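**Q** Some structures are shown below for you to check.
Just so you know, all these numbers are worked out from the coordinates, no wet-lab data involved. Bear in mind that the values here come from a model prediction, so they are computed numbers and not experimental data. Cβ atoms are built from the backbone, for glycine too; each structure is taken alone.
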Structure P
Amino acid sequence: MEMSEENKVEEQTENTSSAPQAEGVEMSGLYAFKVGMSAVYDENGDRIPVTVLKYEPMVISQIKTQEKDGYQAIQVAFRPDRASQTNKATQGALKTTGFENGAKFRREFRDMAGDFQVGQKIAVSSLKKGDQLTLEGVSKGHGFAGVMKRWDFGGGRATHGSGFHRSGGSVGNRTWPGRVMPGKRMAGRFGNDTVTIKNVQVVDVISEENVILLKGAVPGSRNSLVKLVKA
């Protein structure tokens, strides 16, 4: 018995919807947002402290070359933005990537090898369980701090009429050179620095929820952006 055209179309639609969809291409690096810390248990029952990262789907927005841009890099865009927050130039640059109103984040991976094209989505499965990563994040800011908190100075005596308790002491020189030398450890802004950590292990990757678990602590506050690159 031959099938009608309508039944054929319906069957093709069902087969297409039930077939697994491609998640995207794989890269040797991702960006993810820090959620917080937790703990998991391995096969031996040992407790492993982990940092939970949330991955938001990234799309390749531009491929920079040595001839055109002076260096090689792959630019990715993620997290859609509002139209009121994006100018027309940005909207036009990201129109072919699916971000009609632009993207809140555009970042680059330098010297990333691979055959990539603009508009391709990056799969969270780019990272696998057991991978060793080099991560980069911005540490928590602690505001203006003195030398004891910022540089772990010992300070002065606390008793016997001492007027030198938590200050940094002398910072100058003699008549020559008669100035404070560059790099002198003094009071100032504490934290909010770019921190790089190497050899961080991937404990697990939950592709269904776009979640990445890394062993140990990760610099930065909650919702801060972390760069992950395979070592």
Structure Q
Amino acid sequence: MTRFADKNKAILLRKKGMSYSQIKEELKVGKSTLSYWLREMPLTKERIKELKDKNEIRIEKFRNTMKKKKEKRLNIILKKQKKVIFPINKRELFIAGLFLYWGEGTKKHSATLGMTNTDPSIMIFFIKWITECFHIPRKKIKVQMHLYKDMNIQEEIVFWSKKIKIPEKQFTKPYIKSSYNKDIKHNKGGFGHGTCNIRIGNARLTEKIMMSLKAISE
């Protein structure tokens, strides 16, 4: 059985209310691996009470306690970092967008800007960057989805249209991949809505951004 299949089975067993110890015994996987796979799937208090093994109850309570402590710690850090980062001025937004484009943007077309990603937050930032820093009208933005054949195509288009606030009429025909979404390992963010590609045709703006990146690289 592949590691991906093991992970899927572990998730199914967890949904059935099995403890870490029970799943570990079933799949013969290490504690650290199992803990990583199921880090966002704590058992309910009711289910913990149902477990007969006192050691299992202790382990589950400990994991839940540690998870809550981590969430509290991260929320405190998040609030502090928001105060450090914001507000940002237009120049800071411009530079932040350049570095994002340097890493993730399309660079092979001389007359077209583009960004491709599975994370809606990145695409929202990209749209904010091009509309606020370069005054590109939102109606000039074109969107193409890269989806899998087992997806509900229209539902995914509606999802992305609402997320990035671009009308569906500005979406071009989606590219449908022959593979299955269920077979793809999505990252911790849980982005399972395909890949969004945003394009803006503007040769002069493309030249400006490419030369800005060249200036940074030099």
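**Q** Out of P, Q, which one gives 14.0 for mean count of other Cβ atoms within 10 Å over residues 115-122 as computed from the coordinates?
**A** Source structure for this number: P.
**Q** Next question, about the same structure. Of the structures labelled P, Q, one was used to calculate helix-only ellipticity at 222 nm (-39500 (n - 2.57) for each DSSP H run of 4 or more, over all residues; to 500), giving -3000. Name it.
**A** Computed on structure P.
**Q** In terms of FRET efficiency 1/(1 + (r/R0)^6) of positions 35 and 203 (r between Cβ atoms, R0 = 25 Å, to 0.05), which of structures P, Q is highest?
**A** Comparing P, Q by FRET efficiency 1/(1 + (r/R0)^6) of positions 35 and 203 (r between Cβ atoms, R0 = 25 Å, to 0.05), the maximum is at P.
**Q** Match the computed value 17.9 of mean count of other Cβ atoms within 10 Å over residues 131-138 to one of the structures P, Q, and report its label.
**A** Computed on structure P.
**Q** Check the numbers for distance in nm of label points 7 Å out along Cα→Cβ at positions 99 and 139 across P, Q and tell me which is largest.
**A** Structure Q comes out on top.
**Q** To which of P, Q does the computed value -0.45, -1.11, -1.16 (log10 I(q)/I(0) by the Debye sum over Cα atoms at q = 0.08, 0.16, 0.17 Å⁻¹) belong?
**A** Matching structure: Q.
**Q** Sticking with this structure for a sec: When relative contact order in percent (Cα under 8 Å, 6 or more apart) is calculated for each of the structures P, Q, which structure yields the highest value?
**A** Largest calculated value belongs to P.
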